[in-house]
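Each in structure tokens, the structures are laid out below.
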Structure 1
């Protein structure tokens with residue numbers, strides 16, 4: 001457990017969270033899991049758009065709680081509602097920036113500049129500030145390209161970054177990955193960059209601006225395809241057979257699918273496999289020839305043989321057999337199977353966060369294990385402006401009269417003044 005002798009790595013780091021939807025909030029959630037104090041700033045009233053992604057939890061009397069997306073990506077924060085269109089609201093944001101270590105935002109390029117809250121505006125107030133800005137195509141000079149003002153989201157990032165073109169059937173259309181990796185991978189890169197910048201600051205005493213482009217992050221995932229093209233000047237088409245003599249694919253079983261990676265120069269495992277599934281006819285003429293039983297030239301034969309064998313075999317049993325033979329295999333798991341997975345339970349990956357109505361909602365905690373600390377249970381996401389008074393009085397030292405005066409000046413919107 002994290003304690004006084006082994007504190008969480010980011011204990012003592014204050015993050016001003018000015019993010020919305022997924023990419024920015026996902027980044028900040030990682031920082032919060034590592035111990036950072038996070039103050040979430042969002043518009044008064046309905047709050048940031050991420051609150052409305054998905055179907056919210058419904059209470060027995062019609063009460064509305066959090067959506068699953070928001071419950072997961074906004075955990076472990078205190079919430080402040082500020083109207084950044086008002087001068088009073090901007091003034092409070094600047095005061096919070098003075099006493100923060102990190103700001104994360106993922107608005108369109110130029111949005112924070114127009115508000116007077118960009119890195120260039122805030123750096124004179126706090127030279128140690130690490131300012132991370134996530135955008136579709138980047139915004140730091142001199143790295144401005146022709147797409148700089150294009151909007152982006154998960155689907156666009158997957159498409160532009162090349163991952164969609166590499167995913168799907170060999171003769172079929174491109175396929176988008178179901179998970180929001182176009183948002184979460186840039187969020188992960190942003191969190192890594194923030195931690196590196198904080199480490200560098202410990203040596204230099206200076207903060208910096210971090211420019212994270214969703215397009216860059218996704219394109220970097222296509223490193224293998226781009227490097228191969230550089231060598232061959234040929235575009236490798238869609239398909240799942242893998243590289244070299246590897247047969248990598250997903251194949252149907254009686255109750256779902258499994259993924260397999262069948263490769264290697266051990267002809268003995270191939271002989272055992274062919275005999276196990278009743279295909280002695282596929283055993284090569286020489287046990288010293290590992291290519292014929294499992295090589296790329298036999299992809300169609302191998303796929304047909306696998307599918308015939310697996311038609312009456314459960315995916316759990318199929319994986320067990322293939323692992324015993326020395327091949328790599330795994331089940332294609334549904335959300336229900338992940339939810340009930342004994343391996344994930346043994347890894348202590350599950351954690352409950354609040355649903356906004358006093359109940360819990362299962363999600364995953366930080367997936368990295370450490371011998372030095374164990375992250376605490378996340379706290380529930382804030383309701384809009386839930387901690388505005390608390391943060392301004394404890395962090396900024398505002399007196400009640402000062403708080404009320406800011407409210408009358410429009411800093412917090414109507415929700416704070418009405419006590420909701």
Structure 2
């Protein structure tokens with residue numbers, strides 16, 4: 001079985017650079033936990049998923065899955081959402097417009113609500129639960145503890161557990177993504193098989209040749225990022241050229257930023273859909289200040305739908321919509337190289353299950369390698385709790401808007417003395 005992916009980047013790395021990276025990973029990996037995410041079998045009970053979820057999967061009346069989740073609890077599932085038989089409605093917070101759009105199309109007769117939270121304290125999830133409970137939507141919980149878990153127990157719905165693992169790495173091998181994916185019609189057995197194949201290739205540090213069929217794209221991507229980091233680059237800007245890859249870049253952005261960004265180290269991931277970003281960001285990439293941003297273009301050779309184009313413009317007529325997009329991506333990639341902007345392109349054969357699983361394994365493996373090279377804990381996100389605690393405390397005492405502004409002013413006056 002061959003990979004459905006290709007990785008192209010410039011300037012290319014020498015074998016010596018890849019060997020140095022391998023040695024650095026081998027040296028630092030013992031400082032942190034083993035990469036549990038490559039184990040695609042021990043953290044989930046597929047038979048239990050089938051037992052609990054079969055009734056929802058086979059219920060033709062349930063056409064919509066309303067997923068109350070955010071961050072690692074939902075990002076992997078969204079990468080699969082274009083392949084589902086049921087419509088996925090991601091509710092990642094209490095933003096009114098998303099809730100309104102969901103409630104216009106979903107009701108208690110055609111939808112299932114799936115709240116997902118390991119700790120059960122996520123404000124974005126708990127703040128929306130009652131909206132759907134009051135309207136008598138059916139629920140299936142994915143939770144292990146905390147206030148959300150208690151609420152779900154009170155209503156008597158089925159609850160699947162969430163292992164105590166780093167969510168952004170764990171979703172693809174646990175109930176978090178697999179149970180909703182199964183209900184939505186995804187073949188999760190095949191998905192796990194393809195995921196395991198990806199890891200068997202990308203986690204193998206013996207595959208370091210940069211000019212052969214045995215190239216390790218994950219090691220090359222991580223080493224590319226590492227050497228950019230050493231040269232002072234801070235922002236890896238993703239340009240997904242196809243709609244079905246946008247959530248995949250979201251997974252990459254979260255993984256890179258949240259995993260590496262600690263201890264005063266790391267890279268931030270950002271993205272804007274392409275080719276839209278060619279008309280808003282590209283001018284900066286080609287002509288703005290250099291040495292801080294490196295783009296990654298994400299493309300595919302085959303999306304789910306394509307259309308032939310009839311045009312009075314000769315060089316467009318007869319092409320497909322998909323072909324035009326790929327011509328634009330390649331031209332942008334070449335323009336970046338001509339301007340000496342370090343750039344990469346990740347392309348997939350298509351956007352179906354095997355390719356999606358391989359992309360997920362590429363992202364997870366490369367981020368693990370990069371974090372290990374800069375010697376930070378790839379699995380934690382200790383600073384995220386700061387804002388959560390501030391928000392919860394303000395809510396509990398019902399601070400006014402004016403009081404919250406004054407708090408910020410007082411803190412800023414103390415922290416930013418003589419900053420400018």
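Quick note: the coordinates plus some simple rules give every number you see, no bench work behind them. Fair warning: this is a prediction, and the values are worked out from it, not measured in the lab. Cβ atoms are built from the backbone, for glycine too; each structure is taken alone.
From 1, 2, which structure was distance in nm of label points 7 Å out along Cα→Cβ at positions 261 and 341 = 1.5 calculated on?
Source structure: 1.
Suppose Cα Rg over 2.2 N^0.38 Å, for residues 101-180 alone works out to 1.08; of 1, 2, which structure was it derived from? Intermediate results must be reported in sequence, preceding the final value.
Numbers: 1: 1.45; 2: 1.08.
Derived from the structure labelled 2.
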1, 2: which one has helix-only ellipticity at 222 nm (-39500 (n - 2.57) for each DSSP H run of 4 or more, over all residues; to 500), as calculated, at -10000? 1
